[in-house]
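Read through the structures below before going on.
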Structure 1
Amino acid sequence: MHEIVIYGAGSVGSSLGGWLAPHYPNLSFLARGDHAAAMKKKGLIVSLKGEKSRPSRLAVSVIGDLTERPDTEIVVITVKNYSLPSAAADIKKKLKKEPLIVALQNGVENREILPKYFSRVIYGIVCYNSWRVEPGIICANKQGPILLGTPDNDGALAGTLEEVRQIFSLALDARITKDLANAAVTKMVMNLTNSILTLVGHGFREITSMRALKHIVTGTLLEGIEIAAREGYREAKVPGAPTRGLLEFSEWLPESMSDIVFAGNINKVDLNSMGQDLLQLGRNVTELESLNGFFIALADSHGMRAPYNRTIYEICKKRFAKTPFTPMDETEVWRAIQKRLGK
């Protein structure tokens, strides 16, 4: 049985590790801070949204440094892209042998960063939402899936990829994708809503105009799909990701009907990773550049105006830098987009 370390016990790392630990005793969390202290003292709880009662606390192995597990064979990296270079350097320095890396980040930056440090990397797309309730307690909306794959479907890693899928499948729905590049960008399009919902404080303040928020979200996603298509990416099947057809159909519906559908869907959306950083944990370092910045760069390379995404990006860049961050009313955001649209 391989020695596995979950590097970064945020909500994704904690949920995956918490589900896997009962089935895989050779697993440790590399974590620090209040969450690590709570896990060491009381154990870890990972519950599912809507459960009538929380599961029992699980005793887990928590380390503060990789030198405590120098023979680790598999490192599942769950830190965000902005922390990835320092994490990769730390792993490279402290383990006796080069490990297999399983990278679970939003976006595509990890495919540029990690090959500089490691020869064997498997990439994962997390298709569920999870968040920290309090130190030592994590909640998720569902138990997977995670899509696993390699760039260009590297045949040399095919057996290893299947082995990782089998390990993950002990705990959750894990699948192999043969379309990693398109699936990753399809998920990124969906994640364009992260900045929007964080900017307007979804879940932290009352939304005054669902219609304004609907126009912002729908326009931003459709524009993101168009930007990706211009670059040559195709829509892939990613659980939970809305398709172009579904978004266009929602625009075809009468406004009053689409308002109801949108409100019903958006009210089911849980706190996303960007919202956790800014609204829950009070950090002002986010995935804005990895997600929204990626699409703006693509739009620029094709001479596209991208009024929705560009407006969201520019507003977020300014407001996210302020401490403390304060949400913005969605009607103000919509007016700014309309101004750029020339309406």
Structure 2
Amino acid sequence: MNELVKKPGMVSSLITCSRLKCFNRCKRLHRYQYELGYRSVHTPLSLAFGTVLHAGLEAWWGWWEAHQGKTQAQQSLESGVMRTTLAASQEAMLAKSRECEEMDQATMVKAEVLMIGYDARWSAEMPKYRVLGVEVQFRTRLRNPATGYPTKDLETAGKLDAILERIEDKTVWIVEHKTSSEDLTLGSPYWQRLRMDPQISIYYDGAEALGHQVAGCIYDVLAKPGERLKLATPEDKRKYKKDGTLYANQRDRDETIEEFRNRLLLNMAENPEAYFGRAEVVRTADELKESQADTHATALAMREGERLERHPRNPDACFLYHRECSFYPVCSLTDSLDNAELYHRLENVHPELSNDD
């Protein structure tokens, strides 16, 4: 049986970064999602935003992979079509947005503007690299930290957003994209946490399994714009100056989508560092070994929880990211997994991975 497809109730031996994060967040949530295969019918708007933006980034990097060593202007002259990296990204995002019913116009504008800024920020850097692959899937045996040898029945898997060769020194780098609402200033807690982030270490192993000796990870973070559409001040709360105009913080009409777009573009142009952060994250041999031990121990804990049928709830995770957990109604005993209006069951509990290996 393909490890990516398990019958409900059967625990897959495949460990992904998403699964690790889920288990560490809440054992009961892991039970619902990875042991039973349930997912929420409704996608939070923040996740829809990330999905659409990721489609744009994939197309952006794919453009560079397809046109190695050529500037956008050269490629356009040769093809006779002005199809730039940005155009490719916008087409991909539009197509993906049609699959996301939760996307609204203002959120789509945020994704589009962020992609415009990303293109302007990083296109000039691309001639320094050769793109070896985009959305490259890997699968490899998890090492036993006690012996250093691969385990027989535990595997890690994932997708590398991109693999690059730096032309100057021929070193290989993996690229990881993230969106965040946190402070992206270098040295902030966001970057400090990466010293122990298991995803980077797992991706080191994944790239090695694909035949690459990795120098490090280019961690590429985009800050989701926090701005919102400005709405008209309710009539009963409007205050006027002596000349009949409203005070500066009040409005007599809603901001248009085009005005919102222009405001975001201006903010981004004035302070690009607040929206786009990059850092080279490296792992020493000791750090990789320590991370492998963490992952191995977590994988064993997953199995032990299933064997003992113990999946404790974590109330601290019920309202993370300013929203209620999709499975809160089930954990609080006010609803059931059988409610088809809330939940559906997946055959593939790792939908981010393909099923063809």
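A value of 2.4 was computed for distance in nm of label points 7 Å out along Cα→Cβ at positions 35 and 139; which of 1, 2 is the source structure? Answer for the origin of the read-out: 2.
Comparing relative contact order in percent (Cα under 8 Å, 6 or more apart) across structures 1, 2, the highest value is found for 2. Calculated for structures 1, 2, Kirkwood radius over Cα pairs in Å is largest in 2. Here volume of the Cα convex hull per residue in Å³, for residues 203-282 alone is compared for structures 1, 2. The highest value is that of 2. In terms of FRET efficiency 1/(1 + (r/R0)^6) of positions 19 and 251 (r between Cβ atoms, R0 = 41 Å, to 0.05), the structure with the greatest value among 1, 2 is 1.
Looking across 1, 2, the calculation of FRET efficiency 1/(1 + (r/R0)^6) of positions 187 and 211 (r between Cβ atoms, R0 = 30 Å, to 0.05) that yields 0.65 traces back to 1.
Each value in this text was obtained by applying a stated rule to the coordinates, not by laboratory testing. Keep in mind the model is a prediction, meaning the values are calculated, not measured. Cβ atoms are built from the backbone, for glycine too; each structure is taken alone.
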